[in-house]
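These notes open a run of structures that come right after.
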Structure I
């Protein structure tokens, strides 16, 4: 690149004379021209990036926001899991603890702990629609869970108070599992494995190989310890307060188990088997109140977690057959 020719007027010679540039001048001129062009092009580039893509700070902030939104979506899934667990605890509280103890259940609308009035989450409306929706949903769910947990805590305190006031009755209540095996069949109408037709299954069946220990589920007096028709070898315990439990298809009785024997919750009373009319070894367990069979699952309140209770309910709903 070269400089354009420039002239100056020489008064002595009365003529225009070309300006002579040194190599240094040419170098400085060329460097300045390139620097100027670079600055102009950089300015244009930065302007385009700012208008259509964003500054580096904006790009970093955008990436951070996207990461936060993804994390909020993951948090939403965790909140759904917590809400499901809260539902199971509430169900156990009403159907097991409060029902078995004779306490009034808590109404569903009271458990949901709704709030009224003005919109408490309007502050999120200043954000984008997606961000606003996520923040609104998350905040409302967390607030609702916190209120429901408070209600549940009050309920547990009421149950604890009831227990402390009725310790004698609680010792006799059939409140634990009679054996360690998993549930095989539930309470209600079931297909009998031998008779091949649906009939009322008045208890639940637990998996138990022959000789598996069987335990008293509450303080009681042995009412029956002997063979009773299709039940095979059976123990009947009288818990008082019109409660009775039955343990059927046993292979034998523990030492000292006979009518009139006093037993405590957790005492060994017999061993499982397959006597009577049954498909195979297991324990048939019944709870009766005022002479009528009731669902034993609702009485497993002392040693059953919410997750285990839900699993038992699922088995009871989906298995159409009984073991006896």
Structure II
């Protein structure tokens, strides 16, 4: 039987800490070599309405794309493909097809949009756990959209947040966001009028925007140890983080190959001859598996670049499937039984 899970059924299936644990376990398995991720593929479509439907900054006049990413995590028990469209009339349509690595069966088809917010935030939480200075408490948040809310919730699971300084371009949006998050998290979340103000005394910086150009001036960063999560734009020709920050940071990506396929933050300086591949210390799998060193006493800043991978998708989807089965949530259905073909 295949389980169909809709967004409203997924909500509440797992605690926030469960998302973090699932993501960490998935990357650890890949870092240890028993699992593998397949980097995102982008198939470009002419036409569409990219700016309206969230697919801005696409390639060479393309206005939309079909994307897919996958992972095999036998230690967790799941393999899957997440497929989605961006920039067409219906906007973002995204689904997970999950398989059991023990018997090879298709176990679930899931809507993704709800858990995507939480698993994306769980990735930055895992990176923060391994890379942020001890006792970090002040967060600079650039971007106050839907993903920003989950970013703060999951960060609060791995560090004691005392103050958040939030910036986005529209004053009304950031003011409303800060009022809501202050009430929900019980911490001081204040709106600020510039990225530089957001960065003042920050221990952790999180950018979660769709900007094609850097969202802050790296020379405004505090001259002290801090960690940066760049969670937004992930095409080779766009970047949230400027060259100054990249050149002066200890840099990590979510998955090695995908990072060098997509992250403009490193690809643009490489094209200019300012850095080479050796400037990137490693990926999240190697970090979680203990194969590479995180913070270095001689480096003030760490920078984590993430565009989202099949590793975290499959890790979270597998755990959600297990929870749904144990609680009797979702709709089971059966495909037609195999039959012999006649010519």
Structure III
């Protein structure tokens, strides 16, 4: 396979992954907005698509972590990146079509680690970069829960003398702003996964001397994320917006504001986190301000279980793909 053909294959796979990222994570920005009827579904999708694309241009710090922070692209063969993307796509597609909100980011990291392990052993993995990912995995849901809980407490105190009907009307408008912020934050973090993979391929193929994300990679990643968001994973939206906890506009506003703030902070640190983790726990956090029983913990338990399975599931997919395609068939 020529270097150009290899880059084209990686770009197609990365943007397919990006498309499923947009489908699954469409729920992150708009699930609460749709469930509280702040916006109609079509309006919410259009808003999320627009701000996802804008967010893609915020920074490339996360792309650096994905593309060269887990394994060095110059130290592994082409099959590792292809197998990693195939493993991530398979896991993401199955979960999205089943209506399960997952960490698309950690499915990609799992795919990279699984493929690299089969090809080169665990010694090839950059543990400092992987540690950054796992700290994000561990801390971001806790920050999402605590932040949303505190924001909701503040909203309840500030609006304690406002009739609920009037407060709901106010926060339905507020949710337009908070959903836009959430979509921007999602785009700023998650679009960089595909950027990192394509840029790593460009470096490995000799088209780039340094790891710098080209403008066309940013635009393409933004567009395919936006396409996935436009189609939307409606089963995921239903799970996240309606099944985890029943929420009203003030709670939707609080969850989105807290989650988006947490995601922006992680993005600026170059930490690839799960926006799904953060918004899911934020929804749990606002639900818990009423009473703990307001959260449907059975649904929450199933979501958490899927999170725990995402990394090994995608890693197995990447490992099997690499073993079959590279070791057995010797395609690359």
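From I, II, III, which structure was distance in nm of label points 7 Å out along Cα→Cβ at positions 131 and 163 = 2.4 calculated on? Structure II accounts for this read-out.
Among candidates I, II, III, the computation of helix-only ellipticity at 222 nm (-39500 (n - 2.57) for each DSSP H run of 4 or more, over all residues; to 500) that gave -13000 used structure I. Computing relative contact order in percent (Cα under 8 Å, 6 or more apart) across structures I, II, III gives 22 for structure II.
Given that FRET efficiency 1/(1 + (r/R0)^6) of positions 11 and 99 (r between Cβ atoms, R0 = 25 Å, to 0.05), derived from a single structure, equals 0.30, which label among I, II, III identifies that structure? Going label by label, the one that fits is III. From which structure (I, II, III) was Cα extents along the principal axes in Å calculated, if the value obtained is 148, 46, 36? The value was obtained from structure I.
If you line up I, II, III by distance in nm of label points 7 Å out along Cα→Cβ at positions 107 and 267, the top spot, with the largest value, goes to I.
Only the coordinates and a few stated rules stand behind these numbers; no lab work does. Here the structure is a predicted model, which means the values were calculated and not measured. Cβ atoms are built from the backbone, for glycine too; each structure is taken alone.
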